[in-house]
Structure P
Amino acid sequence: MSTYTATLTWTRGDQAFSDGKYSRGHDIAFDAGFSIPGSSSPHVVRPPLSREDAADPEELFVAALSSCHMLFFLDFARKAGFVVDAYVDKAEGVLAKGADGRMQMTQVRLNPQVAWSGDKAPTEEELRELHHTAHEACFIANSFKGDVAIAGGEAH
């Protein structure tokens, strides 16, 4: 078992609170000693009460799933004897009403573009298998109830 931490800090300052017109901006600090600005999504709480220049929970969720998939993909590609030069994923997440009527992340679509070098590149079938294996191993994907689709691969 491993434990991971993030420290969120929000302060009201001199803003009123009871009228709901307070900033949703906050700081997210990680145990590695760095922090990023966080906020509610501007799609959920309109600016200026949310920050457009900050990461929102939905974006962080999509980024976590994409990062987890990529890290496993890179390791499995290496073990299969392939050389990856670059990996770019413009991942997208969908926030919608779930079957129970509550808002939830219902789908994440990964759109990985991989640049290869070396003596061999994977066939389409080997590429699909690398993505499938990475998806099956990804801790975040294993924790998600919604669908994960991988462009050029099968939906999971």
Structure Q
Amino acid sequence: MSRSNNTEHTNMIMIYDEKTDSAVVIDRKISWCGISFPGGHVEPGESFYESAVREAKEETGLNVGNLKFCGVIHWHNVDNNDKYVVYTYKTSDYSGELIKGTEEGDVFFMKIKDIAERKENNRIAEYLPVFLDDKISEAYGKYTSDDDTGFDILYY
């Protein structure tokens, strides 16, 4: 049995405003539709951290710093053994002006409690423990090429 597989490396960044208990979200219209934290793919030659800083700027217009690594969210495709890995970060250190949106969707601050109550197909509410609970550093799920909603997410 081969131990190698195709792995897609991505990131997700919670840009948090402590005063309002809110975070920047994107209401994605193109892929992975629904409310999500900013993030995207790790490009060749980039560190995971560098990719998170770049994606935050591209998707929000904000300059971020002092990102704290929160853990990983990863998915295993049971059909072909591919992996999808999300490196998660959070920060309250940001500057600049929040843009209103990109071709991907509208960008705005949303209360954490409202994010937690969302029932999105992209399962953003289920990812919050990785960002908010220091005792959780991993969320793991399985999916098929057609669907991931039938599988529970496990936390470690």
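Here are the numbers:
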read-out: Of the structures P, Q, the one that -8500 was derived from, the read-out being helix-only ellipticity at 222 nm (-39500 (n - 2.57) for each DSSP H run of 4 or more, over all residues; to 500); value: P
read-out: Origin of the derived value 63, 39, 32 (Cα extents along the principal axes in Å; candidates P, Q); value: P
read-out: Origin of the value 27, where relative contact order in percent (Cα under 8 Å, 6 or more apart) was derived from one of P, Q; value: Q
read-out: Identity of the structure behind 0.30 (criterion: FRET efficiency 1/(1 + (r/R0)^6) of positions 30 and 126 (r between Cβ atoms, R0 = 30 Å, to 0.05), calculated), options P, Q; value: P
read-out: With FRET efficiency 1/(1 + (r/R0)^6) of positions 6 and 110 (r between Cβ atoms, R0 = 30 Å, to 0.05) derived as 0.85, matching label from P, Q; value: P
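Rule-based calculations on the coordinates, nothing more; no lab input. What you see is a predicted model; the values in this text were computed from it and never measured. Cβ atoms are built from the backbone, for glycine too; each structure is taken alone.
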